Structure P
Amino acid sequence: MSKQYAFCMPGKIGDALYTLPTIQTICERDDAEATFITSEMCRPLERLLLYQDYIVDFVVPPEYIIMGEGQGVQPWEMPVVGEYDKVYQLGYAQCPRGPLHKFSARCAGLETVPDPVYKYPNKKFYSDPYVVVGYCASRGYPPMWDAYRYMIENCPIQVVQTGTMADYIDSPSDNMAELDLLDVLPLLAHAKLFVGFYSGLLVLANGFPELQRIVTLTSKGCGEQHGLHLPNTLEIAYPPPCSHEETRAPRFQEELLNAVFWGVDK
């Protein structure tokens, strides 16, 4: 009979996804099954996590209350109800250093883990090439909204938006903003290009090394420390303030659109 391990990570979604290489490595090493214990913030991951062979249960303790989100979701330590052979608390008790999947591995006593990969349903949404765009609104950063709209309107192939309706831009694109994250995986698997921010959707996109990725930054260096830096990735930062302020938005719009043409032509 397999050992039963509990892995606790309150979130956020991207942080939770970055624990999966650690969980998989430990379960395969110890012939164990995992219960993933998390907060309501990670509820959208339930189907995706339970689809992975090594995770058998998904638990959100009703007594856990989120008190902060600055350095990962806090409190970092989560309540555990029930009997487990081992309990791993993978929340951030300190500010994480370096790529998050490697930081989680060190917290669990592992020297190294592979990059994230995911098991997902075998399905296709489109027969023609398409671009997946995630989180257009960039958490309320207005210049990005305009740049993404410009890119979508001028993209040479089909654009599909994912994320949430709060980030959705009304534009000539397909709306899959409410698509379950498990189903986002096959959408990404067959995409020509992903365009987005450092977010949970980028963590999913990073599970497909052959996928071309464009990552937009609100400023140079934003999010770079903890991300997974793969080939086929182009990062574009919004220009810093300068004497020609009126040119910042148009310059970024053109740079983003040119990058999309680069990705589509690859």
Structure Q
Amino acid sequence: MAEFTIGELARLTDVSIQTLRYYDRIGLFKPVRVDKQNNYRYYDVPQLFQLNTIKYLRYFGLSIQKIEQLLQADAAQQVTFLQQQDQQIDAEIQRLQAIKQLLQGQQQQLALKQQLKMQLGQIYERQLPVQRYAQQACATVITPKDRPDVAVSQLVQLVKTAGSRANLQYGCAYPLADYESLTAIHYQYLFTQLFDEQVVLPAENQLILPAGTYLGVAFHWSHAVYLDYLQQLKAAYVARQGKLPATVYEVSLLDGYDYQNDANFITELRVRLD
């Protein structure tokens, strides 16, 4: 029967000589014989199939220990193992798809930030598609003068419990009305956009904003100008719609990486037009 040196086998199977020596050392794949005079390793033809099987299993990402166990298993055990691998691959595909959707969502938010920076201080209209959010009702009074860190943490945990990860943007909602001060504005709920289509939430924690035309105004976050821009938005809304009530959706985007500086946030106040 034909035999191959370790170098010939390496060329035939595209497995390095170092890897073949390692497999020999740990007992996973040993040569059919070793020349006692020169210690050359020799392999035979049937071992080509065995080595290709090991390569195949390594391609699956199996550890050496798992491969050793599988090579010694019977046919039924091998079928069970392959079914388990199939399920794990499906789960990994879903995980990567969720990551991809989140990355695409972050790209959309970055594009929105650049768009808003060109419209700061202006009342504008823009079209929005259907958007899906996770929402968390405010258990305590939260106003634009408060830092809603605890409520945001609860919102993040809500999304995490559903098997996903919250993005870096969150928003607050409250009724459009005449307000004499920021402390008179009480957020009804906080929300964060969901980009993972697989996320399932209880009905009370889901917010679907329909597609349509939204009226908005954007500005660098500041208590000093917030109320003025809100009043401008309300006046523009009433001029177009001629009626209330309506809901204000306040969304803040970080312009940079300094979370401690409120001025680094670009805030958009938006109201949907009927």
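If distance in nm of label points 7 Å out along Cα→Cβ at positions 134 and 166 computes to 0.7, which of P, Q did it come from? Provide the component values of the computation, followed by the final result.
On the way: P: 1.7; Q: 0.7.
That value comes from structure Q.
Among P, Q, considering only mean count of other Cβ atoms within 10 Å over residues 30-37, which has the greatest calculated value?
Details: P: 19.5; Q: 12.4.
By mean count of other Cβ atoms within 10 Å over residues 30-37, the leading structure of P, Q is P.
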Note: log10 I(q)/I(0) by the Debye sum over Cα atoms at q = 0.14, 0.25 Å⁻¹, for residues 70-117 alone at -0.41, -1.03, derived from one of structures P, Q, originates from structure P
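Distance in nm of label points 7 Å out along Cα→Cβ at positions 174 and 190 was computed and gave 1.5; which structure, P, Q, did it come from?
Details: P: 0.8; Q: 1.5.
Label of the source structure: Q.
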FRET efficiency 1/(1 + (r/R0)^6) of positions 126 and 246 (r between Cβ atoms, R0 = 25 Å, to 0.05) was computed and gave 0.05; which structure, P, Q, did it come from? P
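Out of P, Q, choose the structure whose coordinates give helix-only ellipticity at 222 nm (-39500 (n - 2.57) for each DSSP H run of 4 or more, over all residues; to 500) equal to -14000 when calculated.
Answer by label: Q.
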For distance in nm of label points 7 Å out along Cα→Cβ at positions 62 and 230, the calculated result is 6.3, so let me know which of P, Q that is. Q
Please state which of the structures P, Q yields 1.29 when Rg/Rh (Cα atoms, Kirkwood Rh) is computed from it. Q
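Only the coordinates and a few stated rules stand behind these numbers; no lab work does. Just so you know, these numbers come straight off a predicted model, no measurement behind them. Cβ atoms are built from the backbone, for glycine too; each structure is taken alone.
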